[in-house]
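What follows draws every value from the coordinates through simple rules; no lab data is involved. Everything numeric here is computed off the predicted structure, so don't read it as measured data.
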Structure P
Amino acid sequence: MAANENTVKTALIAEGGGQRGIFTAGVLDAWLSHQYDPFDILIGTSAGSQNLTSFLSRQKGYAKRLIRGLSRHKRFFHVGRSLLGRHIVDLDWYFDKTKEANRRLDFATAEHNAKQREVLFTATNARNRKAYYFNP
């Protein structure tokens, strides 16, 4: 039996759900305030991936600010686009906005805090409905 087979690991799984992710963002911010981070494995999908990245970067309030600010913007979410055969949600616009100076993520800190852990993000291809897994 390998030495690590008896090791208990603690996982944090953050769900997606668009604006509903704000609840998870708040929980993770509270944990940051209390320096609570016992997790060996981090798994996130959609908004959950953003929340975990914010958690790893130690940027309290980051995910909440983006969810409240960007995801409610008419440029991000517009039902009328579906009538034109386009996506209702404009993720390209969203991620372009996160590159602006006042919305930059501290990737160096996130990368540092991700070391020695398993980190997995998931996404679904809108065209073929297949799941994809990313280990950033």
Structure Q
Amino acid sequence: MARARIALFVLEALPNARTVRRFVADHVADIAFVGLSNPRRPSTGGFLGQVSRHLRHSGSGFMPYLMVNSGLPDLLRPLAPLTQDWVGTRDSPDATPLKTLCERLHVPTLKVDDVNGVEVARTLSVHRTASA
């Protein structure tokens, strides 16, 4: 019987980014795939729907936290290769966006709009069958 492997589901954000990236790099052989949560879930109205929902539930005081921890990293992600070259962290898992890190380590990724959706169920099934 093959050993169990991890299906890691994560919303990459500033507070957890280094820890998650380090975990993936350290446990690459134990990870079946990484589910990257889509913070702009289409089922909730996309970006504007999510902002509206957070404003209703948490008020405007929560918005700076969201911008710094979720929005800003998303906006700056395309600059990662340039900043990594500039500061010499090109090969550092801690400084590499999760999707890019997974590609380098040959860990499959899945963009997750709905964790209970058909695509996730199918991916779990494929990996369950492969490890049986």
Structure R
Amino acid sequence: MLSAASIFFGVVTYFMGAVSWLVVPDTVDRQLRNWSEEQAEGVGVPAFLSYEMVLNPGWFFLLLGTVAVGAGVTLMPRWRHLLPFLAFGATAGWLGLLAGIMVLPPFVEVGVGAILALIFGFIQVALLVAATVLSGRQQK
């Protein structure tokens, strides 16, 4: 039942990739200049701040969507042993989305798609982890 619910949340998270990820305000040029001056004064840049991580979160959405489809297979008892791998994949995808949002420069705002993806992705991960734990307890 938990893995079935995770399918729904995973598919919703996947489609949040089509909703706005970033919002660039009108005053971005002035804010960018201020941010670059702060960087010149010795403020560190996070390691996650790369264009692959911030500007291309589609890989993480794709991973969460793929895990959702894979969770459909675990509805059959024969394939329940795959739940830990799916929970691991969903956790990696969600942490990638979280890291991509956490390192955004202050002059770029988070879009509604990113916020909803974090919420629904977290629910997907929680459901898969709970399904994994319960499945493991039932086997003993």
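Looking across P, Q, R, the calculation of helix-only ellipticity at 222 nm (-39500 (n - 2.57) for each DSSP H run of 4 or more, over all residues; to 500) that yields -13000 traces back to Q. The maximum of relative contact order in percent (Cα under 8 Å, 6 or more apart) over structures P, Q, R, that is, the highest value, falls on R.
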